[in-house]
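S.K.: Structures given as structure tokens follow.
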Structure P
Amino acid sequence: MYHYKFCPLCSERMVKRIPAEGVDERLVCASCGFIWYNNPVPACGVLITDKDGRVLLARRKYPPKEGDWTLPAGFMESHEGPEECAIRETLEETGLAVKLKGILNAYKGGDDPRTKVVLIIYLAEVVSGKLEPGDDASELGYFDLNELPSNIAFRAHVRAIADYRENHHKPCVH
């Protein structure tokens, strides 16, 4: 994870300080007072199920956690809102256009080595497209909620699937 050594405003050395009472230690410029807020980055994704209640997962093509599985998701661009991000990431990774049906939940993500994350997961339904891996997905698959891969990349994705299973999944009774 990147940390400033020098102030991006005045080029003086950054020092660790507690800038105010009740605030975490942060890097602060001793000269101009610039504070680097190491805040989480927003990411958005979707949880899609097929007619049999299986959840769609994407296998990661690139590090970190290359080869592990995730919900279709990614980082929000500066020009878009959360809904736009979820829709764009789904299309890029899966080839599917989706309609968002609501928010499943928001999750703290602390196990991505690139940055801290706040992950917003939407429930979504497919409206068009052809299921095909794209962007940073090497493979796609629908998985039964009781037979998920053991290598799901991030804890936030594991928690989202568990929340869905607990609150939305109705098992079929014959």
Structure Q
Amino acid sequence: MVFFIFLQAVCPTEDTLFLTIHEKWQWKPASYLMQGISVSAHPAVEVCAPAVFFLRGREDIGEQNICGVIGCYAAVVSLKTLINRQRPHGEHDRWDSSFPSGHTAAAFLQSYVIGYHYPGYRIPLYAYATAVGFSRIYLGKHYPTDVIVGAAIGLIAGYLTTRLLNSD
């Protein structure tokens, strides 16, 4: 209920922001870049980071990544099913609805977990995660609030995972 009241309040601004990013800022070279950034945060690709850490002998980081991804996607799929927000362009399955952005959640989760262990990489990691969220709006897959809530879910999942599973 509170979510829908919030959406009513921000809808005119959100629609304007979405249309500006998705329609007015289109540029062919940027479209290819945004597609690549978006694909890099696909759930199937998200298993690569934990695998790399396991292979490099950093099982602690790999374990945190896996647990974080599981928690993150449990939250994302639950909200997608519960809220069932229409995507900006066309039909969707209930589990594939617009709200929240799973790609953005995963990118911010990975940025938090990896940045926690490697603080020197935080700025590029969060820049990448922000680019993922922006790409989802640019490509017309999500509204800005979908991306903002996806980022929050990823950050919360990363925070909880690193705090609960940290061996330091």
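S.K.: Which structure, out of P, Q, was helix-only ellipticity at 222 nm (-39500 (n - 2.57) for each DSSP H run of 4 or more, over all residues; to 500) calculated from, if the result is -4500?
M.R.: Values: P: -4500; Q: -24000.
Comparing all candidates, it corresponds to P.
S.K.: From P, Q, which structure was FRET efficiency 1/(1 + (r/R0)^6) of positions 86 and 118 (r between Cβ atoms, R0 = 35 Å, to 0.05) = 0.35 calculated on? Could the numbers behind the result be given before it?
M.R.: Working: P: 1.00; Q: 0.35.
It must be structure Q, since only it matches.
S.K.: Going by Kirkwood radius over Cα pairs in Å, which of structures P, Q comes out largest?
M.R.: P
S.K.: Quick check: 21, 16, 11 is what I get for semi-axes √(5λ) of the Cα gyration tensor in Å, for residues 78-141 alone, calculated from one of P, Q. Which structure matches?
M.R.: Values: P: 21, 16, 11; Q: 27, 13, 5.
Source structure for this number: P.
S.K.: Between structures P, Q, where is relative contact order in percent (Cα under 8 Å, 6 or more apart) highest?
M.R.: Numbers: P: 22; Q: 30.
Going through P, Q one by one, relative contact order in percent (Cα under 8 Å, 6 or more apart) is largest in Q.
S.K.: Quick check: 2.8 is what I get for distance in nm of label points 7 Å out along Cα→Cβ at positions 126 and 158, calculated from one of P, Q. Which structure matches?
M.R.: Numbers: P: 2.8; Q: 0.8.
This value belongs to structure P.
Only the coordinates and a few stated rules stand behind these numbers; no lab work does. Since the model is a prediction, treat every value here as computed from it, not as a measurement. Cβ atoms are built from the backbone, for glycine too; each structure is taken alone.
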